[in-house]
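Chemist: Structures given as structure tokens follow.
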Structure I
Amino acid sequence: MGNEIIQSGELETINLREALEERYLAYALSTITQRALPDVRDGLKPVHRRILYAMRQLKMDPSASFKKSARVVGDVIGKYHPHGDQAVYDALVRLAQDFASRYPMVDGQGNFGNIDGDSAAAMRYTETRMTEVARLMLEGIDEDAVDFRETYDGEDKEPIVLPANFPNLLANGSNGIAVGMATAIPPHNASELCEAALHMIKYPNCTDDKLLELLPGPDFPTGGVLVEPKEQILEAYRTGRGGFRVRAKWEKEELPRGAYQIVVTEIPYQVQKSRLIERIADLIQNRRLPLLVDVRDESAEDIRVVLEPKNRTVDPDLLMEALFKLTDLESRIQLNMNVLNDAGVPRVLSLRDVLRQWLDHRRVVLQRRSSYRLNKIEHRLEVLDGYLIAYLNLDEVIRIIRFEDEPKAELMKTFNLTEVQADAILNMRLRSLRKLEEIEIRTEHDTLSKERAALIEMLGSEELQWKRIAQQIREVYKIFGPDTELGRRRTSFGEAAERDIEDINLAMVEREPVTVVLSEKGWIRALRGHIADYASLNFKDGDKLKFAVHAETTDKVLIMATDGRFYTLQADKLPGGRGHGEPIRVMVDMEPGIDVVHLFVHKPTRKLLLAATDGRGFVTSEDALIANTRKGKQVLNVTAPGEAKICVEAVGDHVAVIGQNRKLLVFPIEQLPEMNRGRGVMLQRYKDGGISDVKVFVGEEGLSWNDSSGRTFQRSLDDLAEWRGDRAQAGRMPPNGFPRSNKFSN
């Protein structure tokens, strides 16, 4: 597909697809390299780098006085970053928030927002200056430590990367979304990063396991408890992708008369406290967390969120597990170390790669600063040599300057001076011509000569360079060591309690009695309370009661269908008693033509006997029938025209089965296999018809049944001697008094 454009008075045809691809690629690359992804060397995005550089140009050092934030923003957007002022101010604010940045680079004075999510004051009200971290990031920038490039308007210069005498990428982390890629790096502890870097300098081929010992995991500014297994953390650091589960830190606070309350003192990173409390309050109001009755925010400077349980018998661990599942008291922090490497190419790096590239950058900075310093020393020594010549020949120098028409050329010719030396002598002040000055020059010359020799030696030795870098890292470690207020680790380590998921789910439901009702046409509902008189129930015209069971809202309701599938419904999720409920096929994916055979309340660990119309069946555990999806779980396999028919409790040691041919058979239950799924084995053999009913009973108690009049009949095993046999036999006609319905219970 082509499109035509007019260029220089002529008609030119271009391919629209190629034009769009070219422009979109340019936009994507701009977003990736100039906006969203940080540089692995200094861990900064362009906007943050420009903010720090602008603050340095404004001389907003840590020891200087505060200046208005608007002044910084104005310089940034005017000189370096032609974007909206609010976007730049938002970035500046984040650098100053101690709950967002582990090591803030901006020291803010005024309202810079809070952990509740409140916004900062306008930039005309707040004031800022750099912190010690920012000073370290910029250290040596005036000593040719990094390359500069022209700003967007070509009128100024800006650094491509900062010297970064601080492991900022991992220490403060970074988040960003580009085109087709994103980055997510959580903050870490600076002292641990320094220890890991020192270890890598000493042992360049160290293992990932050793690095994990020195750097066990992220360290968030808001603290919390890291509950991610060590193996998962190691894998995340090895691949550069993964995540970390972080939980709030809480404690049980005892109250009078055996009561207690739970106090949350630390919350996960990037969670807004106000929204967290609103979420918990909604759960209480909607009765989704009956174990909890109140939540209060008693925070001042420190976080203090009070949770009041329903009563003193509530298990605090179970309550917190439920809250961890339902709220942001547990949060998953992603790790995706997608950064720009030293060549400006986006790459997903491992922990080792990130540390290695930062150390390599520090070595380049050291070499460039040392070379810069060496050049300065060479120039100064050249000047000092000229001064010494001038002092040794002071009278002649004065004569040449006073009487020669070209004193510079004459000085260079007479004393064999360089142009630099001649200029220095001509620019010398008269008051420097005292004897004491000559001594000072010789002292300075000796000192600089020694420094030059040391620099030349270091630039020629890789070992000495790494030794100097290690010394710089140790100095950073002293500032941010584990004994300092800013450097101490805030995030602790723990393990997530292994609680039964069922217990947690039950803690989220208020226990109330209900009656589950299913009609012949498949409409299901849950009425409050345990109803005794089912005759009072209302149904649609032409519909009637099929099943009604007493349950509680915390129960699971199991449904057996004619195709042998079992479906699981949560009692508290069933429609209420108003109206006639909802069709059961709205809640489960039941095939057309399939009907419900049984409906009952789930009882864990119970055994059931399942059988199909053809007489095949087996014993199974009720826990194996639980289905986790709408599609249910296939348990009893049947072949058309056969259907699943029997589901009875398997409590006892004998089985009584009666067929539609009115023949009864009794055999030991041990002859039936226990299975989780299958067709099973033949319970009773039929020439025609199929199975009618099954009952499992205890042999010592005997077999009982009820007739249509409600009378109960009881037969011992001795009385049933002629009906006892092995499974798959045909059986005999039942004893006198057995119901004509061929059912053990009417």
Structure II
Amino acid sequence: MGKRIAPPDSQGPIEPVNLHEALEERYLAYALSTIMHRALPDVRDGLKPVHRRLLYAMRQLKLDPEGGFKKCARVVGDVIGKYHPHGDRAVYDALVRLAQDFSVRYPLVDGQGNFGNVDGDNAAAMRYTEARLTSVAAVLLDGIDEDAIDFRPNYDGEDEEPVVLPANFPNLLANGSSGIAVGMATNIPPHNAGELCDAALHLIKFPNATADKLVDLVPGPDFPTGGILVEPRESIVQSYKTGRGSFRLRARWEQEDTGRGTYQIVVTEIPYQVQKARLVERIAELLQAKKLPFLADVRDESTDIVRLILEPKSRNIDPVLLMESMFKLTELETRFPLNMNVLSRGQVPNVIGLRRALREWLDHRQVVLVRRSKFRLAKIDHRLEVLAGYLIVYLNLDKVIKIIREKDEPKPELMRAFKMTDIQAEAILNMRLRSLRKLEEMELRREHDALTKERKELKSLLGSKDRQWRRIGDEIEALKAQFGQKTELGRRRTSFAEAPEGADIDLAEAMIEKEPITIVLSEKGWIRAIRGHQTALDSLIFKEGDRLQRAVQAQTTDTLLLFATNGRFYTLGADKLPGGRGHGDPFRLMVDIEDASDAIEIFVHEPGRKLLVASTSGHGFIVPEDEVVAMTRKGKQVLNIPDGEEAVLCTPVDGDSIAVIGDNRKLLLFALKELPEMTRGKGVRLQRYKDGGLADAKIFKKKEGLPYTDSAGRDFVISDLRDWWGARAQAGRLPPKGFPKSNSFGPRFG
């Protein structure tokens, strides 16, 4: 082993340190620093330290809204040198964001030059751009020189910086904030300042106002880039109540006619924080990958105003369905998360709701008002003391001049002769000769009276909480007039709407290319879909011993319902059936059905229609068709079948009367209203039989007569119904001469 080398004396002795404890201690220090001094905003002024230091440094440089601009490099240099010892790029990026009207709802920096754009392009270098404060920033800083807030030493102790700004503007909610700390994050969307003022005024009058009431005044976020919020109100209320949630935001679009029945979609507003260039690029990628079936082309015709053109593949495509597909597959719809994690009182990180956020801002405004009032009161007291000394001079001008001329130390002599305070004597000795004019005395008396009156009002204000809240209310009203919805800056940009109901279903259907097909079901249960609406069914080929049971004309976008002898309905997608080449596939492979059961009827689902279902025993009832659609392969049990019986009939309800015929060839007619409407059950007896069971049934309109079709396909109508008309559950009579021997009324559907 080599010889151990002792450390140089200058480094001192080596001390053993537990690595686990050292890492814990250092990481905790880093985490606290990130949470307290970097990532989370203060609930009172809504600013992180870098933004607060930027605004304060710009004020120190006298970059007021009415003043001139200064190079951003100068501002960044001051911020880094005096308050924020971090990289210049990070500070400049923070400054740039405060100037971007598409990033910040109420910009705090007025930028001159290239400050980036909604496409995601960066701002010009800081040596080229210039900046000054906006009127919103001026309101945030208003009163900072009047002891409204505390100051603390800067990082090197040579200067001071504000702990928080006076914030006569609800900046936390108006401009929002986002940040990632250690173990926690924050994400607050921007809101409308006018609406926040209304909510704050309501909260002053009703401190225990509920989140539900506040949402009446602040219905949701108001994003700088506009868009349409499609989040349900209940969800918004819950989000504002807990401080956690999300908001569903969509692009704003309109349909533009391009002549000859064609159209194009124009997107005028895109969701917040979505880069337009990246959005267009992503749409183009999806288009190339053939994942946007309704879109033919996309192009960007934007200037300062967003104008994104979406061209449909065909003029027959519904524009709403086109946009629903775009919302589903692209960033034309986004979810903006809400995580209102803030520093309460600038020290405690916690997640708060809308009411508490406004409450803490109002409480801060009260503290600021009291501190500014006390500061002003001290100034008035000092000035009144000086004015009282000045008035003594006017009453004893010659004597005062004599003392000043003759005495080596006039100050103590003046204090003794006229019982003055040190402040008054100092003020008289510093007075200019030109101030001794006679007119000055009258002005001083007027000033004295005005200050005395103001002092009385301030004393009254400081002594009454009610007066303080009235004053804060007046300030908020003035703020609302300056930045409310009647102003260009304050008008609401994000509107509200409801997402179209059933759009997901329509979209799924629309994704399928619509074309006519004929569904063929054989008696042995083989099913297939032949292109086109076939009429020459005699040419169809089946397996040996098999033949046609049903042929249904449909579209590939249709939903098919299959009714089986077990009383269950099964749902099939027309687009998922095997093609017409060959004999198809057994339908049993597509649904879970027992071997003993077989298909009775297959037909196209028509929402809103009603069906008559019945069993061999002659029991049945009416069921709404919407209630029989099954969501699983197991189907939906509708008609309960006792042992030894089967379901035998399913036919649409279109009329006011029902005709029933049994295997015993007895025909019975009665009013449809005698049958109950149910969603599941055995049903009631339609007809009574001594032998056999139910053969067929048909719903018809009594005044038009009972129609039927014979085996040769010829149509007939029985007009005189008196011989067979009766009541439900009777036996009936033999049908008229010529009625089909199959005891069937003909096709049930179509």
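Chemist: Work out which structure the value 0.95 belongs to, where FRET efficiency 1/(1 + (r/R0)^6) of positions 242 and 266 (r between Cβ atoms, R0 = 35 Å, to 0.05) was derived from one of I, II.
Modeler: Details: I: 0.95; II: 0.40.
Label of the originating structure: I.
Chemist: The value 17.5 for mean count of other Cβ atoms within 10 Å over residues 178-185 was derived from one model only; which of I, II is it? Each step should come with its number before you reach the end.
Modeler: Details: I: 17.5; II: 14.8.
It was calculated from structure I.
Chemist: Suppose Rg and Dmax of the Cα atoms in Å, for residues 418-633 alone works out to 44.1, 134; of I, II, which structure was it derived from?
Modeler: Details: I: 42.5, 124; II: 44.1, 134.
Structure of origin is II.
Chemist: Another question, then. If we compute distance in nm of label points 7 Å out along Cα→Cβ at positions 378 and 490 for structures I, II, which one ends up with the highest value? Could the numbers behind the result be given before it?
Modeler: On the way: I: 4.8; II: 3.3.
Checked I, II; max of distance in nm of label points 7 Å out along Cα→Cβ at positions 378 and 490 sits with I.
Chemist: If distance in nm of label points 7 Å out along Cα→Cβ at positions 210 and 458 is computed to be 2.6, which of I, II is the source? Walk me through the numbers on the way to the answer.
Modeler: Working: I: 2.6; II: 4.4.
Structure of origin is I.
Here, each number is a calculation from the coordinates, and none is a lab measurement. Not measured: the values here are computed from a predicted model. Cβ atoms are built from the backbone, for glycine too; each structure is taken alone.
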